[in-house]
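Several structures are given next for inspection.
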Structure I
Amino acid sequence: MIAIDLGSNTIRFIEYDGENWGKSFEKIVKTAESLRVSGRIGEAAIGRILDAMAEAKTRLDFSTQSVVGYTTAAMRMADNGPEVLELIRDATGVSFTIIDADKEASLTLRAVRYRLDKLGIEPSSFVLADIGGGSTELIHVADATVCTVSLNAGIVTLSESSDSEDALRERINDFKNDVRSSMPRKAQRLVLTAGTPTTIAAYLNGMDYETYDPERINGCVLSLGECYRVYDELLEMDEGTRVRYVGVGRENLIIAGILMVTAIYEALGYQEAIIVDDGLREGIALEYFTAQ
C-alpha cells in the first residue's frame, strides 16, 4: 500500500507491505501558505499539491497498490478544505480524509513507538513533540497513560504571523509559555519528530536535503546547544546555500522552526532529545495493516 500524509507544509508518501518499507517521496507544498490571513487554501498551494502528486506517481506504483491519504491542520482550518480535497480527488484519483488532532497524534505516536522499539530504546516515560506546518502536537506517555495536547502554532502559520524579528521572538515566547502550561509533568526523555528536528540532525551528520538518509537520523541524540549552533550557522548562510541543506520552500521557515524546537527544550527543561524520522505517514501505513 501507499500511505500519504498531506501536511500543512509537506506532503509525504511511503510504500509498505506489512513487513517491509518500500520507496518513499516527499515534497514541500506549503498547504497552509496565507491560510492565517485568507482562511482558505490558495490556488498556488493547490497547484503545488497537484504537481507533487504527479511527481509521486512517476516514483511510486499507484496502479497496483491501495492508497490511503490523510490530511491535517491546514485542511481542518481552511474554509475550502472539502472543496480542495474534491478537486484533488478529481484530478488525481486519490481521496484524502481530514483527521482531527487526536487521530493525528495517535498515528504519529504509533509510528514513533514502532521505531523506538526497532532501535531498542525503551524510556519509562517520554514527551513526543511533532512540530507541523499548522499545528504542534505534544504527547506525554507514561506506562499505559497517554496525554495529548494540540497547539495551534506551526512553522508556516507562526512565520507568516511575524513580520519582524521582534514579532517572531514574541510569538516564540507565547509558544514556549503554551508548551510549558500544557505539559506540567516532566518525562524521562524528550522525543522529536517532523521536518525541523530531522533537518537539524541531518545537517550535523553531514547530510543535505538531497542526501538525507532517515536510517542515519533515527535514534540520533540532539542537544539544545547543537540546535542553537545550527540556527546560528544557517542564519549566516546566503539563501542559496541554506536551500541546499533545508530544501526549496523551507529556507525561511527553518529559522522559525528551530526556534520552536528550542522553545520546547527550554519550556520542558530538557538538554537533549531523541530524533525519530517516522511520523504520521508511517502511522497511516501501520494502521492499515493492523486493521486488515
Structure II
Amino acid sequence: MSESKKIIAVVGATGAQGGGVVRALLENKNFGVRALTRNPESEPARELAKQGCEVVAADITKPDTLKSAVQGAYGAFLVTNFWDPGTGGNEAEQGKAAVRAIKAAGVRHLVWSTLPNSKAISGGKYGVGHFTGKALVDEEVKSAGFEHTSFVEAPMYFQNLTSMMAPQALPDGGKGWAVPMDPAKKCIHMGDVGELGKLVAAAFEKPSELGNGQYASMTAETLSWNDVVTTLNGLGHNLKVVQVPNEVYDGFYPPVSHEMREMMNYWEDYSYFGPDAEKKIALANRAVPGGYTKFADWARKNMTP
C-alpha cells in the first residue's frame, strides 16, 4: 500500500454499506483502505485482504477496539446497524460512543451514515427507531471537532426486496406486498446500497465540497409501491400490492412489523428522506455525475421472475 495514500478506515467493511464503500475507495485508487471487521478470518474479510485492503479486527460494540483500529487513519466511514443484536436496542448510544472513539484516535474526516429524525420531523407522531436512532448521533458528530464531517443518507435498498421485504403470499391469493400506506404515493427514495460507496468516496475526495457538515442523500429513483410492481411485472413477474389497515399490518410479524409500519406511515406523510429531500438528493447527484443504477436495470439482474 503506497505511503502517499490517505488511509480510510471503513467500519462494517463486510456489510452492505461498508462493502460498497470499500469497493468504491479501491476503485478510486487515491486512498488506502483499512477494512474493519469483527472477524478478520472470515471468508469475506480474507477476500478484502486479497484485494489490497488492510484488514483489522474491530467491534463497534467495544469502542476501545475501534479507537485502536482507526489509529493513524486520515478518514473513517461509520455506520451502525439497528437490526444487529449487538446494538442492544440503543443505536444512538452505540453511535455516539463510536464517534468519540474515532475522534480520540485522531481521525480528521468522518463520513457518518445517518437518516432523518422521523420523530422530530413528525412532531413525535412517528418514532421509527432505525431512522431516529441514527439521527440522534448527528449532534455528537457536529460537536466532536473533526476537521471535516460529511453526512450521507442511504435510501431504501433495492436489496430489501429480495430479503426482509421480499414478496409474500397475499391473503386474497397471489404474491406481492401488503403495505400500510397508499401504494400510489411516490415517496420512497430507493437505490442499490452497494452504490452508496460512490458518494462516500466523493466525500473523501472533495472535502471542501462535501466535508463541511453537508447532508447528501443517495437516490436512484423516487418510487411508489405501484411503480415497483409495474416495473417488476414488466420484467415478467406476476406481483401485486394491496393496502391494509395499520392494525392488520402490526399483527403480521410483531414486534418488527410495528417498526416497519411506522416507517411506511412516515414515508407516506413526509417521504423517506423528509421535507428537505430534494436539496440533499441534488447534492448527492452532483457529487456522482455518473448517477446510480435505476430499479429496472437492477431488478433485471437481481430478481428472477
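Bear in mind these aren't lab numbers, they're just calculated from the coordinates by the rules spelled out. Because the structure is a prediction, the values reported are computed rather than measured. Cβ atoms are built from the backbone, for glycine too; each structure is taken alone.
Suppose Cα Rg over 2.2 N^0.38 Å works out to 1.00; of I, II, which structure was it derived from?
Answer for the origin of the read-out: II.
Please state which of the structures I, II yields 0.95 when FRET efficiency 1/(1 + (r/R0)^6) of positions 30 and 166 (r between Cβ atoms, R0 = 41 Å, to 0.05) is computed from it. Provide the component values of the computation, followed by the final result.
Details: I: 0.95; II: 0.60.
Attributed to the structure labelled I.
When Rg/Rh (Cα atoms, Kirkwood Rh), for residues 214-253 alone is compared over structures I, II, which one is greatest?
Going through I, II one by one, Rg/Rh (Cα atoms, Kirkwood Rh), for residues 214-253 alone peaks for structure II.
When Cα Rg over 2.2 N^0.38 Å, for residues 126-181 alone is compared over structures I, II, which one is greatest?
Sorting by Cα Rg over 2.2 N^0.38 Å, for residues 126-181 alone in descending order puts II first.
Out of I, II, choose the structure whose coordinates give relative contact order in percent (Cα under 8 Å, 6 or more apart) equal to 17 when calculated. Don't skip to the answer; put the middle values down first.
Numbers: I: 21; II: 17.
It traces back to II.
With mean count of other Cβ atoms within 10 Å over residues 142-149 coming out at 12.2, pick the structure among I, II it was computed from. Working shown, then result.
Details: I: 12.2; II: 15.5.
It must be structure I, since only it matches.
Quick check on the output: -11500 is helix-only ellipticity at 222 nm (-39500 (n - 2.57) for each DSSP H run of 4 or more, over all residues; to 500), derived from one of I, II. Which one produced it?
Derived from II, not from the others.
Quick check: 1.1 is what I get for distance in nm of label points 7 Å out along Cα→Cβ at positions 230 and 246, calculated from one of I, II. Which structure matches?
Attributed to the structure labelled I.
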